[in-house]
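Structures are listed in the sections that come next.
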Structure 1
Amino acid sequence: MTPTARQRINAAMRGDILDRPPFAVWRHFYGEEQPGRQLDLAKRLVSFVRQHDLDLLKYNPRAQYHAEPWGTMYRYDGDTHPTLERAAVADSSGWRDIHPFQPAGGVFDEMLDGLAFARAALPDVPLAMTIFTPLAICERLAGKERLLADIHARPTDVLGALDAVAWTFAGFARECVAAGADGIFLATTVWAQRDVLRDDEYDRFGRPFDLQVLEAVSGAPFNVLHVCGAQARVLELASYPVSAVSWNAHAYGNPSPAEFLAAVNDRVGIGGLSDEAFTSSDDAHLRAETEWLASQAPRRWVVAGGCTIPTTSRPANIDRARALISEPAGSWTR
């Protein structure tokens, strides 16, 4: 009997491989990510998982949902990336207006409705709900430059806002798990990159609030940390209470899969394939990457992109990647 997606993910967490390693990719569908179209988005995500026989649904809503409860506003123009119209924090005094919310109504219910639909449609596929870290959410409240400036100029006000955001999204994370998610996919965006904050700054403005969100769902079976970008604190944050860590293994200053697995013996790695693997018409490029990954991470691995794959990704490449990791002669099954 062919293993289910859930069985493959569970096997990866044990360090086993069944018929092949788990495989997952995720991308944006901007046309369906607009407010009020939560069921359209859920149906599109479910269809994408089924089309490519994926082993994990990283529920990928519009990133903008994180900031909408506090009043950040966007203009949505069809199938393109939305445009910022108004930031919730218009000046440095605005941090004091960021208060905690009960995660109910509005955008929270919109997200939960879509998630519940996907859960019912794919009961045997692990599902992780995308939630940004509190620092990443505060960027969407004020902009990167203002947040960076106020971390230094008004640290107490920023810390108060971070606490409010963390409290709100800790509650939302619990609601996601109650609605059927296997866990959350906590994404740092740029904020865990070494060229953005110093170690002591991340320890003050990042780590405590990340942990506040993760600890709210510590009993969930499959929480994932995604450490975005180059020069990312992948190994430094791998001790977070998660089952898996996702990152771009091809980005400058990041650990290879083999380096990660040698340093971290109780987490699954997710990633290993570059954006080019999904956009290139050169099959040799994709084959070379899958062979490299098999040599790097024969166990405790979910084959995936290093982040959200480009909207220009070729469906044939997604299917080809899955086929390559299934080849009986490959290193994955030896």
Structure 2
Amino acid sequence: MTIKRDSIINVNHLDVGYSFSKKKNKTIHADISLSSFKGELTVLIGKNGVGKSTLLRTICNLQKALKGNIEIFNKDLKKYSNNNLAKKISFVSTESINVGYMKVFDFVALGRFPYTNWLGKLTNKDVAYVKEAIKLVKMEAFSQKYINEISDGERQRVMIARTLAQDTDIIILDEPTAFLDMPNKYEIVHLLNHLTKTKNKTIIFSSHDIDIAMSECDKMWLMFDNDITEGAPEDLILNNTFSEIFKDTNLNFNVKTGEFKTIKNTNNYIGLIGEGDNFFWTQKALERLGFIVDYDNRCNKKIIIETNNHHTKWILCNNEHEFEFDSIYELSQNIVS
């Protein structure tokens, strides 16, 4: 059974790239057809140079399409005036902002530009939108701080707040997690997910953080050199499209565990006896060190994990010899592959 939904964005047989003259174009990617729906979080995945930023900028009309067309709310993108389009789509670039001496509130207020007069004067309604946007990204305590006084993660929240103040149905972000530490990467993507579900926004962002995106996104756009496909992350994994990302690399994606691993040519088998978290993370360490865990424990070399009175020890049994260690680190420094 298929429930019909009206797509917010329709990309039809689009060629993206650069136009140098009427007769000279450089096509980065050709024949792109995609869609995005209301309340949907979509991640654009692809290697560097494949055309992710070019595609996003073209959807926002910051770059002209070489061929094909884009429909926003079933209306051709080219038929929107700049002001009307700014009320439909907001964009966050991957480039860092250089407005250090502007306060957070004032920067977020820039998002109201499609609605203010030529003087840029804010009405009470505009101020309410700005305050609500800052609240949604949990930056109320930083409202009167200068941009150069806040961290990278906080600055990214402010960038998102500006798009919320702009009050568009569509938000497009180019690598919003690129320069963030791991906790902030997760928080930003989770925030985007939250906004799609609570505010019914259509959000599209590009990223190289595949594992984070897989845990939060409704849809993936997978961009290859000569092709692009879309679907739920789980569908793309099950039909083996996802694994094509790692073709001709030394990485492997394990469909059963959802993990990425470096392909290692090894025939070093080792037994492992234990349970719980200690077993799981010892197995991880052994695989990192180049071992293949033999769950039948038929090897001459094996590790036994024992826990007594909240103390854990790792016993390495190698033929008739036994060695005890108090941590995985000690074990890893003494085990011979």
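Laboratory data are not the source of any read-out in this text; all were calculated from the coordinates shown. Owing to the predicted nature of the structure, the values given are computational and were not obtained by experimental measurement. Cβ atoms are built from the backbone, for glycine too; each structure is taken alone.
Some notes on this structure:
- At a computed 3.8 (distance in nm of label points 7 Å out along Cα→Cβ at positions 27 and 155), which of 1, 2: 2
- For 19.2, 62 (Rg and Dmax of the Cα atoms in Å, calculated) the corresponding structure among 1, 2: 1
- When helix-only ellipticity at 222 nm (-39500 (n - 2.57) for each DSSP H run of 4 or more, over all residues; to 500) is computed for each of 1, 2, the one that comes out at -8000 is 2.
- Among 1, 2, structure where relative contact order in percent (Cα under 8 Å, 6 or more apart) as derived comes to 19: 1
- Here semi-axes √(5λ) of the Cα gyration tensor in Å, for residues 115-226 alone was derived from just one of the structures 1, 2, and that gives 27, 17, 13; the source is 2.
- For 4.2 (distance in nm of label points 7 Å out along Cα→Cβ at positions 147 and 259, calculated) the corresponding structure among 1, 2: 2
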